[in-house]
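Novice: Structures given as structure tokens follow.
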Structure 1
């Protein structure tokens, strides 16, 4: 991101916020969102993109992710529509080709989603509130570039589960089963978990509200409206 003269963490957060809205509008699989952001971030780390082409990068990244993850992927025209026809079909197809070439068609990547699903099952298999809270915190983390690049996908996912358990006052906060499946101890997760909880604390006031709105809805258990964890940094069980 440092090599991007027209992009900073705030601009990236705006892009991810918009992608989350588009993802919801198209009713896509969760995998598609995480892969879209992964594709976009990897491309931005390799190629300078002018501000006028950032939304083009977003929709082209999502198009690629959808082709990889979805059974019924949105059409190119659908992506043009959500940008109010700011681009034309040939621009999307060209950007798609450029992205795939730069990434050498490497799309089988370990995004946090793969680990989130595995760790949630290891935590409490039938707890829907726990699942919703974990994904809420993870998507808040996805908005923050520093958090995304500071922790590998497995640690990011494990931290989201730990932060969710702390938020919902699960006891113990971290079980031997979770330690076994994740490979991480509480001490190793607290730093990232504390960041995720801080994002929860500021979510209602943040101008970028896609994640907050999404997880304030009844179908997501309105977990965004629950109070954030108060003592995750202490790590009490």
Structure 2
């Protein structure tokens, strides 16, 4: 089995243009997604999963069109903090629950959605306002999601030639890398950097999972790296 991880393209939050709870891709990010789509076109990918965050949906749409696949959207691939709350200070947070199914399909037409994406959204973890940026519940939620995603890949594989792609994030991406390779991740103990629209590749052998390469960006022109 072969698994490719593609991080989303550059978002408006990455450039500092916005601090949006669910930012969109920049024009450069859209171009990165198009180049990544061309890079994976001939890899025999048969399944495509993505996070329900807008920047991932936009990236997955480009990949899905190139691969002629409908992306499957799952919160297990969402970023560590999910939908970030607006912090008014003094312990006052405005939590958000993420896009609804109709909103997701407006961004990524034809996608299929996991059952935990509801008419009320998909992010329902409510943070402690005192430790909003370091809430251990958020970390535990991200690690559990990464493990579920890895477990799903193992359960659904049908043969050595299966090829699956994940459109993920920089934060939960390295957590997934750790768990999929058999390491227990810990806050602040990051072993992998994952750039915008970089491609990483895992191969599953009888003796275990192996990372063949990570954070590859040679499919991107120099001005988009």
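Novice: Consider the structures 1, 2: one of them gives 1.1 for distance in nm of label points 7 Å out along Cα→Cβ at positions 97 and 113 as calculated from the coordinates. Say which.
Specialist: 2
Novice: So, one more: Quick check on the output: 29 is relative contact order in percent (Cα under 8 Å, 6 or more apart), derived from one of 1, 2. Which one produced it?
Specialist: Label of the source structure: 2.
Novice: Okay, moving on. Check the numbers for volume of the Cα convex hull per residue in Å³, for residues 121-168 alone across 1, 2 and tell me which is largest.
Specialist: Largest value of volume of the Cα convex hull per residue in Å³, for residues 121-168 alone: 2.
Novice: I would also like to ask the following. One of 1, 2 was used to compute helix-only ellipticity at 222 nm (-39500 (n - 2.57) for each DSSP H run of 4 or more, over all residues; to 500), and the answer was -9500. Which one was it?
Specialist: Matching structure: 2.
Novice: Taking 32, 18, 17 as the value of semi-axes √(5λ) of the Cα gyration tensor in Å derived from one of the structures shown (1, 2), identify that structure.
Specialist: Traced to structure 1.
All of the numbers you see were taken from the coordinates with simple rules; none came from a lab. Given the structure is predicted, the values throughout are model-derived calculations rather than measurements. Cβ atoms are built from the backbone, for glycine too; each structure is taken alone.
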